[in-house]
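What follows are several structures.
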Structure P
């Protein structure tokens with residue numbers, strides 16, 4: 001016991017010395033339960049908020065202590081955010097370009113094991129040990145989403161680490177996400193390296209998409225749906241499919257590449273549909289593609305009135321419930337989506353309902369879909385539940401990172 005105590009005391013002393021020059025924040029007594037169970041976040045109401053700690057600038061790297069003043073982690077702070085501290089490493093870690101390069105290299109090694117071409121999400125924030133940072137790779141180009149203040153503060157070091165790790169020809173700094181507002185960060189979109197002449201051809205599941213890295217939604221393409229595109233494409237072979245909220249044709253182009261007889265894309269964005277049409281032309285499948293621009297609900301109602309029906313209907317809407325305060329309204333929108341989409345599916349056909357809302361869990365989404373089928377007096381079976389691809393790993397102690405859900409039904 002004496003040896004154990006001596007070792008523990010030595011480690012505590014070493015940690016204390018290593019963080020002596022960094023700011024220190026402290027957990028309030030009887031708080032931090034989720035953090036100590038493995039979650040990487042500490043909320044503002046769990047920290048001692050004295051005048052000194054409140055004065056720390058957003059993005060400050062600090063040492064987190066428990067209520068007994070024992071160092072427990074190196075964290076990134078933002079006292080103006082609901083998430084006041086994000087775990088970066090053990091106490092005493094130096095967060096610099098070398099540290100960033102090690103984290104980036106680890107994330108890159110996983111993706112290179114998973115994919116044979118450099119088109120994937122390279123960094124998925126907390127799950128890759130880089131909270132608030134997202135990086136998508138499009139061949140020789142990378143798009144960086146800096147969604148936390150500490151990432152902004154270390155921009156120069158991060159860019160150096162990215163160059164040393166992957167050496168991309170182009171780097172886009174896309175600070176236009178909704179999450180930045182929660183961190184008090186301004187909107188910003190800049191090309192920091194190289195030149196981008198136009199949309200980037202992006203192969204995935206046999207299709208070749210066009211990703212607009214400078215003007216498209218998020219980073220230009222949604223890699224997270226890759227396995228669900230593939231599963232849906234198998235169901236579409238030889239049939240007619242409807243891709244609602246299609247963006248640049250994620251499900252529809254994959255279905256056409258897999259042998260669907262015809263695909264109809266529905267979206268409100270003319271630029272996204274233009275990219276989908278150009279991609280279809282480049283794939284040689286434009287003669288099997290129809291595009292309907294307009295409000296998705298209006299278009300689905302019109303299709304229903306025309307008695308037009310499909311072998312496969314996929315509804316992949318935006319996040320109707322991005323937070324808990326929007327949950328009720330979001331569930332109403334998902335219910336309407338499910339009723340209209342399932343109503344356009346033939347007997348024996350397949351209906352897919354997706355949600356990327358953090359606030360809507362899988363059980364709730366299944367309940368919404370089941371109620372929609374009941375109201376339509378349709379029966380069927382749930383044949384598959386999909387999530388995000390392996391390049392969007394889930395942090396084992398942060399359920400919020402498992403946001404994507406895709407329900408696949410065969411309807412009678």
Structure Q
């Protein structure tokens with residue numbers, strides 16, 4: 001079995017629900033690596049060795065394997081995601097010291113590898129898949145937007161409107177946020193509540209990059225990146241790696257941690273009128289349809305979700321996810337945040353490790369890592385009491401992918 005990057009996910013199926021479980025988790029040292037890179041740059045340290053995708057992948061895998069209680073010989077499937085360049089899957093297998101009988105191709109950024117691996121396991125292609133992601137965004141000096149993104153040099157989904165100034169992701173996010181402000185009569189101060197809540201969440205997370213408190217004054221004093229979005233409205237840029245080990249559910253007992261079951265997934269694709277969908281509708285039809293598919297597959301309803309992780313490349317992205325799936329009515333997401341409902345202890349804790357705004361920018365993999373910790377009940381000071389069901393939502397400019405997870409039996 002092989003699913004190509006950018007292809008559709010395996011169709012949602014009740015037969016696949018709860019058939020696989022996350023049994024191993026490994027992350028690299030986001031905070032330490034970020035601080036080391038900044039210090040080396042300030043001091044112009046000639047001996048500093050920046051992170052590499054290979055080194056990050058190996059560290060995340062070693063930690064996940066140790067966390068799972070399994071051995072290398074148990075890994076018979078491999079999925080590799082090096083977003084900005086790295087070794088191919090077979091070279092990565094050699095690097096990790098595993099001999100998979102099945103390679104599961106990555107699909108998109110985050111949602112694809114988990115459903116594809118689950119389908120591979122269900123078809124008997126393998127029993128245990130290591131899903132490895134690593135990116136050295138900062139070390140490689142990658143830039144986002146601006147003059148570097150010329151014709152044929154960047155994804156059309158982001159740069160379709162390049163002649164009108166949409167030369168970066170932030171440019172069209174700002175345009176969409178201007179429309180939201182005009183529609184619902186909200187302000188920059190209202191949006192600041194999201195950045196401030198994500199910073200509070202990160203401050204309770206040891207490996208989160210940003211630990212300094214963020215005040216309203218700090219937010220308003222920060223520079224605009226694309227008006228009206230401030231610096232703190234946009235995600236971090238850092239290096240890191242994540243490894244998830246996915247195993248057949250009936251083989252997941254007796255391991256060190258409670259298994260985290262993959263209950264459902266969905267997919268909805270944006271049509272040809274991307275401007276209208278992104279700005280006026282803010283992907284709401286796609287959130288609704290994809291969310292319905294994922295919840296139906298899991299046999300759950302939206303009211304069963306106790307914890308929500310979403311792809312927060314910008315603060316208004318997070319609001320779009322929240323309102324799009326129906327956790328709040330359109331135009332009410334910011335009041336939901338300001339009233340404390342997104343905090344641990346609120347009615348729907350959101351991005352409890354700080355997300356990509358203050359935690360770590362791992363293209364959604366960090367969100368699933370946090371879901372794993374929460375459903376194992378191992379999240380320490382940010383633990384959601386009694387959480388059993390979590391939802392992850394990934395939105396790209398051309399499609400929406402949600403995933404539903406639930407806590408399995410304790411070991």
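Read the figures in this text as sums done on the coordinates, not as results from a lab. Fair warning: this is a prediction, and the values are worked out from it, not measured in the lab. Cβ atoms are built from the backbone, for glycine too; each structure is taken alone.
Points worth noting:
- Looking at mean projected area of the Cα convex hull in nm², for residues 114-265 alone over structures P, Q, structure Q comes out largest.
- For Rg and Dmax of the Cα atoms in Å computed as 23.6, 81, the structure of P, Q it came from: P
- Here the criterion is mean count of other Cβ atoms within 10 Å over residues 186-193, and among P, Q the highest value is seen for Q.
- Which of P, Q leads on relative contact order in percent (Cα under 8 Å, 6 or more apart), largest value: Q
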